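What follows are several structures.
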Structure P
Amino acid sequence: MSRNLVAPDLIAQAQKATSLERFDSDSFREGLDIFLADVNAGKPPEAALERIAGAVVQALANRLKVTAYLDQHPHLLQRPIERPVFVFGIPRTGTTLLSNLLAADPARRSPLTWEIDDPVPPPTSAALYTDPRALARLEMERQMLAARPEMGKYYRSSAIYPNECVYIMAHDFKTLMWESRGKLPNYRDWLFSTDMTSAYEYHKRFLQLLQAEAPGCWNLKMPSHALWLHTLLKVYPDARLVWTHRDPLTAMGSFCSIISLAHQAHTTQPDPQWIGQNCAWQAQQHAERIMDARDTLGEDRMVDVHYRELTREPIETMRRLYASLGDEFTQEAEAGMRAWLADNPQDKFGKHEYKLAQYGLDQAAVESLFERYLSRYEVEREG
């Protein structure tokens, strides 16, 4: 009989590991309890439980460290986050590519993978890419890709590339990152209906810490910002919103495949039918909630970027995006983007292959889910 994960024990482990006691808030506790209850109900194997427990303790430990640092440097909370750019959309529609191109502009600031994982003390501008913590993670990444080169097919990630806000909001236990750890219907339903204010407020505190010695105009990326745009704008009223578009049939197959990989690491046996149903529902929710928000906020409140244009003419597409954002597209920005593209050709590690049928889906079913979206936006079809 597998053991259960219990919130007080994991909290105590994080406090012991950091020698810190105080959280800035207990807003994380409801999500943590619901998440752990769903995990325990699924009775995952011991190895998966260890991975989940380790991730939970790390998230709690980082929140303790962030709290302690901001307690010691309260003036940081008075520094504004001005006109941040948020990139979102249906999952697997080019948000990662767009985020990486924005980060290639030396005039911009993105939260990098290594500093999200290890934020205290915050980095300096000069050492964003050379901090010993960054170099250590780059070496781990090199070893991982040497051992499993196929992993590069699924996600263009690196210690010194920008990463998703899911890993920041994970500290508040309000993120789809946790939901991807298995078949967790109660946590999913709670997450899609809960008030996300505390998660976005914590997100802002986290950025205020990271910009202590490395300021700049923030670029943030998370597909599921799509679900909570009104809350996002309550915390970041001058945010600039960028919606990525892609053929939903292609996006859906890729989404299911990525979630299947996550389930393989955290469950006894992934359920492809559940993955298909869940991913289809979630993707539809992303599209519907963005359109609903746009109807309320106004058409011009968001900037549209199409995946096919971004891959076919990346520099011209970025030039148009900058004009829409009101930013200067400098020679340095273009040079940085061209260098990143040269180093990261599409399918650099092989082609990511997937089929809708693997997950109980077909073209007609997916198209019916996205009828409103496809009738409203001219999205170039890929298959």
Structure Q
Amino acid sequence: MSLIPADVSVSDDDLSLVHAVHDFAQNELLPLDRKWDRGQSDVSEILPRLSEMGLLNLLVPHDLGGLGLSYRTYVAILHALAEWSPSTSVTVAVHSLVGGLIDRFATESLRAKCLSRWGEASSFAAFSVSEADAGSDASAAKTTAVEVADGFIVNGEKMWVTNGMTAEWLFTLVRLKGHPEREHFCGLLIDARSPGITRQKIRGKMGIRGSETAVISLSDVSVPAEQIIGRRGDGLGVCLKSLGRGRVGIAAQATGIAEACLTEMIAYARQREQFGRPIGKFQAIGDMIAQSAVELEAAKTLVWRAAATIDAGVIDRTATSMAKLYASEAANRIAYRAVQVHGGTGYVNECRVEQLYRDARITTIYEGTSEIQRLVIARELSG
């Protein structure tokens, strides 16, 4: 099933693209995603294929060679990817997040330089903001930059960097030393091939194992002046505005995972027999399937509505946080039920719902925890 509501009309081209991505993910990504989970390898091996499919260029404007999709079509594609490979979905989402902030906040020259090649595997990007002591509170970031004649010298360490092992570009939040407080935070686009950058893969993750996660250390890294994103002092604002959009992408990832769980749940309930009949005929199992279907439909509606506000040019923080909160929490509840319906079979890795259960968990944490989403919603509603 698609994220696109049944009563909504989209262009034939957009609908064909979503269906093509769904088929590609089911036929090519699913076996790879299972391999990545077992071996803790990652999605980097298929970056050229993602580039060929146009999946690294989804939001880049037409004038720079991108697909220029609406945000609604974009999240429908993330949903389709996540149904078969949650790791690929978040990989594409983070790369697109960085491309979007370059499109909106970079100078025209930097925008043209980067985005004209954004669909190439060699232009892969990471969002490098979190630190050991700066997660939900990005303003606690300690990575520093000193302004010099021709740019900036950066020192610090970033944690939990999605796409961090392979990325050629790092959007990085830094604290400018020697500037007044109102100009402290700055966003820089750093060439990850620069001297002074080291990367370490984070292993042992519960789920989304095919998604690269890294610690990135920066030691006297030189960044040209033209690679500033936004103005001095705007770095934190650029991050938060971008995360507002990014949360809708993660919500779409969550609905894709939930869709897969519901599909597996229904299929198993039809074929598994106990006491002489399919277990789906028992009320307890039927209740779990029905509740999951309702929650999934509600989550998809919230995601679609939040994406529509972005297409309308308005970042409705209540709508985006509601979508992220509800979709991620619902995905975890649905994944729990999927394992429960499968019984002992669902507890071993040979059964896909075991992996989906682990993959769903992170959606309530990254790009703003559920607790942060509740805080945002409450603040927005109370003015």
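Readers should treat all values here as calculations from the given coordinates under stated rules, not as data from a laboratory. Here the structure is a predicted model, which is why all the values come from computation and not from measurement. Cβ atoms are built from the backbone, for glycine too; each structure is taken alone.
Assorted remarks:
- When percent of Cα pairs over 41 Å apart is calculated for each of structures P, Q, structure Q gives the greatest result.
- Structure with the greatest value (metric relative contact order in percent (Cα under 8 Å, 6 or more apart), set P, Q): P
- Parent structure of the calculated result 20.1, given that mean count of other Cβ atoms within 10 Å over residues 81-88 is the read-out and P, Q the choices: P
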